[in-house]
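Asks: Have a look at these structures, which come just after this line.
Read-outs throughout are calculated quantities, based only on the coordinates presented, and are distinct from any laboratory measurement. What you see is a predicted model; the values in this text were computed from it and never measured. Cβ atoms are built from the backbone, for glycine too; each structure is taken alone.
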Structure I
Amino acid sequence: MILQNPHPTVVIPDTCISTYMMKNLAVHGNRVALIDGETGQTYTFAEIRQDVIKCSSELVRLGVQPGDMVCMCCANCLEYAVVVIAAAACAAVVTTCNPNYTTDEMIKQLSHSQPLMVFCNADNYSRLKKVAKHVSSIKHIFTSSASNKTRSIQDLIRDGTSQEYPIERKVNPIEDTFLLPYSSGTTGLPKGVMLTHTNFVSIIELSRVGFLQTGNDVLHLVLPQFHIYGIMMTMNTLVQGSRMVISKRFTVESFFKMVEKYKINLCVSVPPMVLAMYNSTLHSKYDLSSLKKVISGAAPLPLTVAEDVQKKMNLVIAQGWGLSEAVPLSTSYLSGIPLNSVGILPPNTFLKCVDPDSGRELGPNEEGEICCKGPQVMKGYYKNPTATKQCIDYDGWFHTGDIGYFDEFGFIYIVDRLKELIKYKGFQVAPAELEAILLDHPDITDVAVIGVPDVEAGEVPKAFLVKSRPSLTVSEIHKFLEGRVSKFKYLRGGVEFVDIIPKSASGKILRRELRAKEKLKISKL
């Protein structure tokens, strides 16, 4: 059975993302669009639009050509969207990178995407200089804030002009890539996700319908803008005319202060944030009466946590679901959606559940791999046609790698993950990447990494290792990983030495066996 939204089809504008964004920014004029939650600095829709024009002219002067890569490797900032839209106006491709990555991690990703320029933080500028020595495509590095080391985004905007806009560069919205975030997909190492201009315009249009955001809303965003969730909400807010309070880092007290100060009524979050809000003892210290809705995504939110937060904080919790390759895949704009559901299918989107082994199409309340079609589904993986064919079949169905079902009312439920990806506090951890690094250790002969449940983080990585030196210790393994991977990839789930790693006849690691054994251990505790 194929599921689809019963509501009318949404007409997706046939235009490039920069034209689409500039048209919508012009509608909202001198109203405040963005607020820096830490400094209180504001940015109006008109100022954003004017700065996009200046920034794009300077990017052209610096040699940005159609198809060139512009990399955003910085923490949240007010000007993030300015650079993204300006690069799109130049017909460039925007690729995103976690600014907390180690030098080696950055080299791997940027060697693949080959950016012409990178925007980073002042505190990781020296790291990017090292990266540039290994990635010859990088010709310019800018910081996201004033720096005496190099030019900043503000310098770029100041030096630009408004006389050359619009830039006469043709874009094929359906075919040309606009955004290249990196995802581990359903399996394996991180891959570049090619989202076209039409893909991203569709994402915004479907999100507008899905979250019923209005121009009167005041949102809080601490989710990283380099993540699809964060950049989607940023662009959606600029189109919708809402006001967004942006933060670089999350603490419960700083968030509660901002709710009181700016009268925030909507928060986009991940499960660890929701859990921290619930466990806090600071509720009575601040006026949180404006906060009415919390949207949780990027990882499953336990039902008991959602129920308790709603009661304790007198607000509504809604879950969303999507992937870098296809977002949103569910929306929560109806009342009466069960708390353990991720919502209903957005317009223009089709979904089916199939048996992972036989491919047989399933009906309501039958669990299987969820597959979908829609205008928000990626074009494919960058420079990786094999991986693209593995997840988008000959009929155009994208196989999400998530196990779930839909009920007779059309509510969607996610129950497990067929794919290998680990979600630590919403961040993606690819087992294959950790396994490759661990196999570089001279005393490890085989390895398998899985995600194990964790109340606070959702999942944490655990490694099963076959060692050649009997005296090898767990602490040596942890020390070996330090500096080689970002902290969110650390083996917080532990290290277990084993005699053999279970594998199929073809040599594929049987992670499901390891996960089943781990669940059995937990159930006996």
Structure II
Amino acid sequence: MEYTDRQEDHVTHDVTNQVPQLIGHDVSADRALLEGLSREGADWATGELRRLGLTAGSARAQEWGRLANENPPVLRTHDRYGNRIDEVEFHPAWHELMSVAVQNGLHAAPWTSARPGAHVARAAKFFTWSQVEAGHGCPISMTYAAVAALRHSPALRAEWEPLLASRTYDFGLRPPQDKRGVLAGMAMTEKQGGSDVRANTTRAEPLSDGTFAVTGHKWFNSAPMCDAFLVLAQAPGGLSCFLLPRVLPDGSRNAMRLMRLKDKLGNRSNASAEVEYEGAVAFLVGEEGRGVRTIIEMVNMTRLDCVIGSAAGMRLGVAQALHHARHRRAFGAALIDQPLMRAVLADLAVESEAATALMMRLAGATDRAIRGDAGEGLMRRAALASAKYWVCKRAPVHAAEALECLGGNGYVEESQMPRLFRESPLNGIWEGSGNVAALDLMRVLSREPDAVDAFFAEVALAEDGRVAEAAERLLKALASAGPSDARRIAEQMAIVLQASLLVRHAPAAVADTFCATRLSGDWGRAFGTLPAGLDLDAIIDRAL
């Protein structure tokens, strides 16, 4: 009996000091995001955004994200009878995520809206919903971007834009005219070329009916389950852009063969394929021989989504780190009250807010440029490449530090942090890796002086000595910069613009911390190595 009593006194499975799951909250309840929504002319969408935020924070949506990643897509090349089908099979959770995204207009819906700020509202929603699960954002983003390219061909635009912009998710391979909504992907890179698309060998031969027969391969076909793809191929007149549907109007499958799905580091819920074309039917988009110029419209839109996606990942990391630190105790106090942890959390929050402010400014510039504002278009051309370079570069180190805030629990799959960490490098690679983005920026700076002027005019709106001094250093660096300086220039441009935005729009505690650490050399390299005298309490309170 004495032995039994001792056993009861030593129960080993009482769970204490463990952090509850972060669910049942509004993911869009982010001051920097909501202020940016209003500032960039889309406060009319606040109600829609908040409703989506509550859905994103629900236990049901979080479970969809988990299931979609733990049950990745499967390629079915043939049916049971040996017929070629090239189908990609997804877990039902994937389709739930896609349905919510399409119903909320995260894809191409803004293109058919006359309301100013429609693209800003879409950016805020994409930012919010991406925090549930990032992989399904790939086909959503490409569908959004495809419309920009299709506007080079009025006939194709008239046929495809209403279907691309539809808020009905209609999955499955059928003739587009028989569907209530379609999705678009793209296929540019090949084995031998990668980002050097002018090295592409895929051929497009003109046919008598005005279409082209495409023969060749693509090393990366993003979201191969989509209904149509923008494809680059060598036509008689040079490298050209084509729209290649999966299913032809007569219901037959186009000659696009899915060879295998990529086994990727992250983005595992989404399919990426190697494909071969065997005389696949395609339609010319834009002018023959001007394929890069045509598809760059799509690339610029997806680059904006790279910035949004990376900013969303940062916000997710901050939210998870803050939630953990509020509920976890160590050494006699809550983690959030420990001085070193507070410094790390505040620094992560400042980086997240800077990324959010920049992506919302770019969304506003995009919206206004699409509606005919040439000045906003100039500013965007200079700012987008630098933002794509820098914000995407900051995402992996930010995710690693946020993961570390959870300690060993953050290294466990159930915490969601490993998925965030694996996802974090993707946007830095997609749509041109760091070197490509930085060199694209240098081309803009050398060829479009008006874009440079627009960028520095935007920075000068801060009317702040710290920002002005940093801008002056940047101007001097530009005067003698060459290709080998491209990364440094891209980084500095993004940081100076972020500083200007925070000085103008964020509380002093956030702006002062950013300027003291990112514009000055008086700071450490790791997150949390902040100088004394900063108002960390105000930063953390704002981020909560």
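Asks: For mean projected area of the Cα convex hull in nm², for residues 141-452 alone, which structure out of I, II has the highest calculated value?
Replies: I
Asks: When you work out FRET efficiency 1/(1 + (r/R0)^6) of positions 37 and 253 (r between Cβ atoms, R0 = 41 Å, to 0.05) for each of the structures I, II, which one comes out largest?
Replies: That would be structure I.
Asks: Also, I was wondering about something else. If you work out distance in nm of label points 7 Å out along Cα→Cβ at positions 165 and 181 for I, II, which one comes out largest?
Replies: Comparing I, II, the top value of distance in nm of label points 7 Å out along Cα→Cβ at positions 165 and 181 belongs to I.
Asks: Of structures I, II, which gives -9500 when helix-only ellipticity at 222 nm (-39500 (n - 2.57) for each DSSP H run of 4 or more, over all residues; to 500) is computed from the coordinates?
Replies: The structure behind it is I.
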